[in-house]
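So, here come the structures, one by one.
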Structure 1
Amino acid sequence: MRKLYGVPGTRSSRVSWALAELELDYEFVPVRLREGEGRSPAFLQLNPAGKVPVLVDGDVTLAESQAILTYLGDRYGSGQAIPAAGSARRARHDMLACFVLSELEQPLWLAARHRFVYPESHRVPAILPSCAAEWQRASTALAALLDPLPDYALGAQFTMVDILIAHTLQWAKQAENPLPDTLEAYRARCYARPAATRHQAAEQARMDQARAQAAAAEA
């Protein structure tokens, strides 16, 4: 049985969504990062960076959400979940993935670190306006990259890069960053997929369970 080590509501969600799209069974292994489990010797053997997600699939152990999506699409996607290596569509797929990770995600993650991830003594609130400006620039560029957008990032076929893009747009929406109308419509279309609905229900159940366990520990 493959295992996904993660935290609900984080980049782990990209992988659990991909597994739902591909209809693959797996065991979700929660990693309590705030309690230091990411720095345990056992977890560091899986990912020396001490971060989630990590996928263990037989003799394959992978960290980094986009690497995991690419692996799952190549291995289990039946030629549909990700374009063939060397094709023009694969080149565009990889270009968009690189753009999301290097441009679209970064202002969101930098703002999150200075809002609640870092200890208060390390936070620099003055950096937040520049994060908002960088988000605006990157989201406008993404809208142009996806124009015209018939259905998904590569056309009518949903692929792994759609998970990466839509999840990042969802992250932005939850952080109250504005989305261009075309990107909001695209995000909503991706999250309306049956697999996305199943994935979100599973994520909510995991978050509810984690809250219940935390409450029981404090009682």
Structure 2
Amino acid sequence: MNIEYLLTATRSARKSIDLDAPVDSRDIRDCLRVAFQAPNGSNQQSWRWLVVADPVIRTRIAALYRDAYLQLTGGQLVADMLEGKTPFGRLMSSTEWLVENLAKVPLLVIPCYEPYLTRTEGGDSFYQATLYGSIFPAVWNFQLALHTRGYGTCVTTLHLHREKEIRDLLGIPESYVQGCLLPVGRLRAGHTFRPAGRRPLEEVIAVDSWDGPPV
């Protein structure tokens, strides 16, 4: 796969995941091997990635995920009201498809990390940057590696509204932080991604100061 295409066209996969296609555990292991080459704080490698394949556990996680979503939306699904006519409507349709189908996605991957500093020791901003800077480079590596092998995923965080319940369900120690949840499956046959629309560089880049000229 062309590197520039891979970097610009690795998109969030929800409806494009084939819920019925089998997942090869060897592929997932290879993708995780690639993921773990990513940089992390002081190279501590204090991560533990949970790969949830058991359908009973996936169903319980999906129920917590759905409950968290409905709490945020006032107890209802909203995509039908938006009718998918706007970018936001299409996003919500995709989001709610995942809410309704999460239990059917073949694998759920939850990367966890044990920070070597506390908020008090590191200060909140430094703590957050070090913690999530130690998780998401590996998450992105994982997403890229999946794409090259015909799989898709997306970064989700709704389950963190039920963090304690997920922690208890999976036996995650209190010292570890859950970074996100990644639903993983094969992409539907024939599905391809393309680069997304992005704001022009001159709108988002400044040289030497906040109000400096663009590159």
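Values quoted throughout were computed directly from the atomic coordinates according to the rules given, and no laboratory measurement underlies them. Treat the numbers as computed from the prediction; the structure is a model and nothing was measured. Cβ atoms are built from the backbone, for glycine too; each structure is taken alone.
Between 1, 2, which one scores greatest on distance in nm of label points 7 Å out along Cα→Cβ at positions 124 and 148?
Working: 1: 4.5; 2: 4.0.
When distance in nm of label points 7 Å out along Cα→Cβ at positions 124 and 148 is calculated for 1, 2, structure 1 comes out on top.
18.5, 55 is what came out when Rg and Dmax of the Cα atoms in Å was calculated for one structure; which of 1, 2 is it?
Values: 1: 17.7, 57; 2: 18.5, 55.
Checking each candidate, the match is 2.
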- Message: Given 2.3 as the derived value for distance in nm of label points 7 Å out along Cα→Cβ at positions 28 and 164, which of the supplied structures 1, 2 does it correspond to?
- Response: 1
- Message: Suppose helix-only ellipticity at 222 nm (-39500 (n - 2.57) for each DSSP H run of 4 or more, over all residues; to 500) works out to -12000; of 1, 2, which structure was it derived from?
- Response: 2
- Which of 1, 2 yields 20.5 [mean count of other Cβ atoms within 10 Å over residues 4-11, calculated]: 1
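When relative contact order in percent (Cα under 8 Å, 6 or more apart) is computed for each of 1, 2, which one produces 35?
2
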